[in-house]
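Engineer: Next up, some structures in structure tokens.
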Structure P
Amino acid sequence: MKITKQYLILVFLSLTMGWSLHAQDVDVFKSKDMVFYGLDFTQARFTGGSGLTSPASMQDKYMPALNELMMDERKRYDVAKSYKKKNVEYNFYRADDLNAAFDVYEHYMNGKVESLSEEQIQSVVQNYNDEKHSGLGLVYIIDEVSHGNNLISIQIVFFDIDTQEVLLVKRARGGMKGFSIRNYYAGGIRQIIKESQEFYEKWEKQAEN
């Protein structure tokens, strides 16, 4: 399946959706500091077969490798730039622990899957009870990994660290491609981060209305 940039932008626009809490102390767009909690795979659905690796290898090797890549190559996967933050602290320990603990085999399935619900997203955020930090948090909740279409869907979730209330959610897709298994998955994630920069101001205007 050939995926063009125009197609991905159209998909991004058509799938982005948001819900926010209006009475909040933490402002997603005004906050200049943020804690990034990494990639959470605990709600991910893997469709279209096992792809390039087994479910066990995906969980044991590539999930931690993808989080490690985002930490090691922060300039290439620049969430600070995309979301206009001055200071971003990376705290991936909890995501790595959660990713290692769930039953990955139950998440491989066939057929069409529905987008994660607000309740499912909130349940993931509740796992990020962080007493050492406060303010704005960001976690990428992996929604679907479609090996058949070479697409990864991610719920971009901003939340209040103190209260664990979800402040803003945007769903986006990126095309997976790369010369290695790790980079195949990382390619879709990087595209989402890059295109987030293009759509961030639109999200802000939507939030003001």
Structure Q
Amino acid sequence: MSLDTSYLPNNNRSKHIFLIDDDESMRISLKGILEFLGYQVNVFESAVEFLKIKIEVAPAVIITDMRMPDINGLELQAELLKRGRQIPIIFISGQSTFPQTISAMKQGAIEFLIKPFDRDQILSAVERGLEQDEAYMQSFTQRLTLEEMLKSLSPREREVFELLAIGFNNAQLQEKLQIALPTAKQYKSEVMRKLNLSSLAELISLKNRGVG
């Protein structure tokens, strides 16, 4: 039986999958399919083993069995959230309770598949997870860059930034800060220049994205 790869991107080699399952036959089967499609697959027999590594790649997605010895899927998910790395998780399980499914989805799981599942289901979930992680990492990187830019502002310029973000005009800046109008305009100009912004709309959007 041939695999339909038409909907998959060509750059899968930079996409990472962490497969965690104590079922050896499931590990071998899934690893074979995913590596055939070009993904980088890292296999672990237990969540304990997986948690020993430091994840420094992206985009990435986790495929994990829900019922495993030592640490189950929900406990693994909770530990990852505690560590601050929001890797999308796909749960697979031979049997599971409804409360487990609900808990997993509430904590951010992107899919919950009951064995035996359809091959296309897991591949579709993998792609959704990788897209989600890529978007998250892009947003995270952008946020770090913007926070570094904000550090370039002087304390007074940072104050001006905050006031501009809530809609203050030049005259209001002058009154609020008790400074001359030309000085208010100069501060505003410096804030816009240092943050590489061309309009107040961009500045407000920047603030609304949670920066500052």
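Nothing in this text is a laboratory measurement; each read-out follows from the coordinates by a stated rule. Since the structure is predicted, the reported quantities are computational estimates derived from the model, not experimental observations. Cβ atoms are built from the backbone, for glycine too; each structure is taken alone.
Engineer: As an exercise: Rg/Rh (Cα atoms, Kirkwood Rh), calculated from one structure in P, Q, equals 0.93. Which structure is it?
Structural biologist: Values: P: 0.93; Q: 1.18.
Matching structure: P.
Engineer: I've got another one for you. By the measure distance in nm of label points 7 Å out along Cα→Cβ at positions 64 and 88, tell me the structure among P, Q with the highest figure.
Structural biologist: P
Engineer: For which of the structures P, Q does the calculation of mean count of other Cβ atoms within 10 Å over residues 128-135 return 13.4?
Structural biologist: The value was obtained from structure P.
Engineer: Can you say which of P, Q returns 14 when relative contact order in percent (Cα under 8 Å, 6 or more apart) is computed? Walk me through the intermediate numbers first.
Structural biologist: Details: P: 31; Q: 14.
Going through each structure in turn, the value belongs to Q.
Engineer: Okay, moving on. Of the structures labelled P, Q, one was used to calculate FRET efficiency 1/(1 + (r/R0)^6) of positions 48 and 120 (r between Cβ atoms, R0 = 30 Å, to 0.05), giving 0.45. Name it. Present the calculation step by step, with values, prior to reporting the outcome.
Structural biologist: Values: P: 0.90; Q: 0.45.
Derived from Q, not from the others.
Engineer: Separate question: Which structure, out of P, Q, was helix-only ellipticity at 222 nm (-39500 (n - 2.57) for each DSSP H run of 4 or more, over all residues; to 500) calculated from, if the result is -16500? Don't skip to the end; give the middle numbers.
Structural biologist: Details: P: -10500; Q: -16500.
Considering all the candidates, the number was obtained from Q.
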